[in-house]
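Where a number appears in this text, it was derived from the coordinates with a stated rule and is not lab data. Here the structure is a predicted model, which means the values were calculated and not measured. Cβ atoms are built from the backbone, for glycine too; each structure is taken alone.
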Structure I
Amino acid sequence: MQMNQMPSISDAEWQIMKVLWAQSPLTANEIVEKLEGSCSWKPKTIKTLIGRLVTKKALSYHVDNRTYLYYPIVEEQECVLSESKSFIQKVFNGSVNCMITNFLEYKQLSKKEIEDLKKILNEKDI
């Protein structure tokens with residue numbers, strides 16, 4: 001799927017997608033079972049979210065003996081990348097520098113985290 005065609009997925013819908021990225025295909029009831037304990041949504045709410053994701057073309061399904069089996073049709077990494085770009089654009093006006101500076105001022109990093117960041121930046125140095 002092209003980046004500009006990536007469906008906009010709400011925070012609640014991300015929970016459904018995470019379940020299906022981890023294991024699919026699943027029935028709606030299996031998704032409900034997997035989310036038990038991690039959220040307090042009623043089964044009807046989860047089924048509504050599944051329906052929205054099908055409409056948004058993030059999920060699809062096939063029918064096996066009148067049982068709907070849902071599976072993702074967008075890859076997790078594509079969605080993460082799209083959401084990251086959207087977040088940086090929306091919150092930091094597209095500036096990665098501004099984002100990194102903001103996070104570094106907010107959180108104290110351990111020596112290991114700093115070394116890991118240096119390594120990543122050095123590997124990106126072309």
Structure II
Amino acid sequence: MTRRGGRDDGSMAVELVAVVPLLVMVTILCIEGFLAASTAAAAQKAARDAARAESLGRDGYAAAAASLPSWVGDETITRGSAAKPGCAGVCYRVSAEVPLVVPGFSSGMVTVSRSAELPG
């Protein structure tokens with residue numbers, strides 16, 4: 001006697017097809033979050049290094065550029081009151097674009113800025 005109903009021969013394949021895109025999306029979002037946090041940390045370090053270098057009489061722009069990793073794209077380095085309004089000392093702001101993993105999206109969509117101020 002054959003049993004009717006209750007057959008689930010293809011259910012695992014259907015579940016796999018439904019879950020894999022979700023896992024890929026979560027993985028991409030985690031990588032993007034890591035890249036955003038890493039870019040923010042690199043921009044903060046570059047701003048601090050620039051302010052420290054200028055307070056010691058060296059070139060702050062060169063220090064910021066040397067401090068940024070090569071994978072950070074399109075950075076902007078700003079000095080003085082344009083970097084931080086009301087700045088009383090040495091101020092630098094570093095803005096950098098977060099690299100994106102998803103093809104077709106411009107990295108200009110996500111930018112982080114960090115600033116640092118040291119007494120002059």
| query | A value of 0.5 was derived for distance in nm of label points 7 Å out along Cα→Cβ at positions 73 and 97; which structure in I, II was it taken from? | reply | II
| task | Using the calculated result 54, 33, 25 for Cα extents along the principal axes in Å, pick out the matching structure from I, II. | result | I
| task | Out of I, II, choose the structure whose coordinates give helix-only ellipticity at 222 nm (-39500 (n - 2.57) for each DSSP H run of 4 or more, over all residues; to 500) equal to -16000 when calculated. | result | II
| Top of I, II by distance in nm of label points 7 Å out along Cα→Cβ at positions 33 and 81, largest first | II
| query | If distance in nm of label points 7 Å out along Cα→Cβ at positions 25 and 49 comes out at 2.1 when worked out from the coordinates, which of I, II was used? | reply | I
